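Listed after this line are the structures, all set down as structure tokens.
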Structure I
Amino acid sequence: MSHLKVTIMKRYETSDKVYQVNEVLVGYIKTFKRAKNIAPQNISYTTVLNDKLLVAMAIRKGVTNPLFYEIKTNSPFNETQWSEFLNINLRTLQRYKNDENHIFKPLQSERIFELAEVVSVGNDIFDSPEDFQLWLNSPSVALGNEKPIDLLDSSYGKELVLTELNRIEHGIFV
């Protein structure tokens, strides 16, 4: 998806939040050999998600707890939804919050990156994060009257949601 603009949460562009998220991302990504030649100021969610090999390496290594909590904090999903998306018991996920050294398993890391991509694309297409969240929680005719958020528990569902977001971006409404 070449149109991907992943300032993961537009609503924080003018605050310190983007800096904090990017700082955590830079610290994480700079551990990869592939990212050694990328200047820290050029590391953003856009550069990471557009580099599929880098994402694959990050998934293999596992998402660190600080990176996950920055992504989670800047997403429209609550803790219960995250636990369902990641197939982790809610209490276990809450325990992870206190363990800065926790690294998510590759399957969970992949889901984290997939959901970060959906949030990024959604925030880019809609005028505000609130509009995106409203769309996520409203039944969509194009998605068989399912709420897009209900489809995000699988990779296939995520692809359906991204496809619908791309249609919306190009003015194709069902």
Structure II
Amino acid sequence: MYTIIACTNRAGSNSMLVAQNYQEYFKQKGIDAQLLSLEEIDMTKRNDKFELIESKYLIPTEKFVFVVPEYNGTFPGIMKLMIDMCQMAKCWHGKKVMLTGLATGRSGNLRGLDMMSNMFHYLKVDVSRIKVPLAAVDKELENGVFIKEETINLIDEQINHFIKF
């Protein structure tokens, strides 16, 4: 099972648009990837709603795609809270992860991707070597869809590698 996570709780984010594009690209390759938004999840306590998300999305997933916006030079705190709230071994150990960073600036959240990679290595997760830092993401999308052929080709290469990973 594949799960794409838009790693922010900010409503109307570019992260969700990018995650939806990735979901469509996987679908074109015959893979039904489910989408998880962190917009309405309470990460301050482990409750029934969180446990449902954990049992429906996190535990059964073998391959995760994280769409990670830049927040203050790293990744969103809501993402870290979700990871901290989980049953670590069941949710993360031995799984595979693909990372895509987003920023309206020029680095595409490279530092955040490095920090997430290090965290996932600690959690015994295999991280795909192909990470896509989407700089100036607001200029990459038009009507919610990627418009630059170079970016679409890079994402295609990333996804093809991850399917084989």
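Taking Rg and Dmax of the Cα atoms in Å from the coordinates of each of I, II, which one would give 14.7, 43? Write out the running numbers ahead of the final one.
On the way: I: 15.7, 46; II: 14.7, 43.
It must be structure II, since only it matches.
If distance in nm of label points 7 Å out along Cα→Cβ at positions 95 and 119 computes to 1.3, which of I, II did it come from?
Matching structure: II.
Going by FRET efficiency 1/(1 + (r/R0)^6) of positions 31 and 135 (r between Cβ atoms, R0 = 35 Å, to 0.05), which of structures I, II comes out largest? Walk me through the numbers before you get to the answer.
Working: I: 0.50; II: 0.85.
Biggest value here belongs to II.
Of structures I, II, which gives -11500 when helix-only ellipticity at 222 nm (-39500 (n - 2.57) for each DSSP H run of 4 or more, over all residues; to 500) is computed from the coordinates? Show your work: numbers first, answer last.
Numbers: I: -16500; II: -11500.
Structure II accounts for this read-out.
For which of I, II does distance in nm of label points 7 Å out along Cα→Cβ at positions 71 and 127, calculated from the coordinates, equal 1.8?
Details: I: 3.0; II: 1.8.
Answer by label: II.
Coordinate-derived values only; no laboratory data. None of these values were measured; they are calculated from a predicted model. Cβ atoms are built from the backbone, for glycine too; each structure is taken alone.
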